[in-house]
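Since every read-out is calculated from the coordinates, none of them should be taken as a lab result. Treat the numbers as computed from the prediction; the structure is a model and nothing was measured. Cβ atoms are built from the backbone, for glycine too; each structure is taken alone.
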Structure I
């Protein structure tokens, strides 16, 4: 899907809604564009999962603030985004994995004693995409996913896959897993899921770096998606919003007989079940996801939570004001609706939006 065009086409309508919201105090979680237009440039980048949402957010925000330029470089991936943020290159980083303790310590050099804040902005799901000639629907359980990406299932007609897919003719063809080559928060979410629910078949810790050698490794989520789509008998993982016309597998919910297709409602339900606050510093909103707790009938088994990372203290008050306004818009009810419409994401719970508003108030 060419989501950027959709976002731009809807900018006028979105901007009108933002303007109305700015005049209303009915919603405590709405942090829309200020009445007086801002000006300046925001330089940012990172998470490719956020790419389509960032395009839509920037278009809507800039419609109310024509003097603002927002640059978001999705080619960096979460790892590159965090690296550039910590070096002082970015005003904020998009990342699908919260800062590590070492990165949080490092951020104090840039951001002062308060360090940096991980602020949830985007909720979606990790899709398992495949391209097998003649196969349009595929069921996968966590064990088969772990074994495929750990190179223990190497053929598409493996008995385990055949048993999960009655009535589907799976070919006698080698499975080609496609993974991320760059430091990736999507990889971190995916390997967290595998390490929690399939300890017997996934002997690796959660990591932003892919741990298995010898697989087809590609830069960025778009690299994974395009390689799976252009290949044959391929399988990969990517954020749901980036898979375009690729075919996604249905994922088994726990040990039930239910196989779940991604939906925004399913991601929200899974987040509600799995998330718990795990702050690294005052005002930080890192959420720990326990994938073993996901059991709701329609819950999507592999939710993905993505953050924008900001300093508690910026180099200048002007840049702090500008960045706070933009991230505040992202984490408003309207900003979340913009992402849902243009990236198929799940709006974050109102409680999270209220917490982000509170955290942003302390940024200076």
Structure II
């Protein structure tokens, strides 16, 4: 079973079975006691099957239908109710999972479960998903109060993502207009908590998006992982922003919010946390704010100058410590261990981290000789 440090995910009917599902729901119910629990899900057909099962098994669950995870979290906070989101986030569609939120926005960490013999199975059936447009509308009305939309921007949205497609009229009301010929394009993952930006088909490092968002004077305490762009971090420090390093994962970022009273935070995987505004992640707000704040000439200049690359290397067995040691000995890197390994030299830095959800090595490189180091690592 794939049990993460901050939520529960696994393969449908192999790791996540009816028996496991009931056990984890009982444990969460024990945590929140007599409170009603909100329930939502992504658009994975297997998530819908689990939702139907849960609604038949437990009468304390209130069905909110399908919502992007950030909008679901927003609603739980607004109504001060605990919630369960059925999603495996960015993982392949064979995976399902659960994310848990407490009424104050704090994430609940599932305990480790015993892997007893379990022959229970969900029955496959065709279920038509319903997206909760009522909550969408209330959410975007809230965003509209947060942003004064002054200029019109054309954006090409990936309409294969049904959550993005549902949001189109709401974006239009905030002067973000869908246009197939737009230079900027935006896509999202299947539960809608990560956004990805392109300019003329070129991937935009999300660190750059976050940099522009962080320039807003209302955001002073900033949370980032240690592999955030060092060049942009230096610029934020010049702007007197206070930087806090946090381990990867929404669980740790939300803990960081409570611990450090963060205003804004960001994970390069596509997560934008607007703690000062909404106390949770809010990728749609990131999109709207970015297009209102952007200085286009400065953006293009920085996009062309930023030497930053991220990629993943698949593996079955890997000795990360050996790779780090070889990099140190061969190229003279200094090493800092935090959320993986940060390797630093005058003209370049690398960060290496094993994914907690997949058999991949996450690599970030910034500085000179990016192609050389990428090629060297790809051979290991």
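Structures I, II were shown, and mean count of other Cβ atoms within 10 Å over residues 52-59 at 13.8 was computed from II.
With respect to mean count of other Cβ atoms within 10 Å over residues 108-115, the largest value across structures I, II is given by I. Given structures I, II, which gives the highest value for relative contact order in percent (Cα under 8 Å, 6 or more apart)? Result for relative contact order in percent (Cα under 8 Å, 6 or more apart) over I, II: largest is I.
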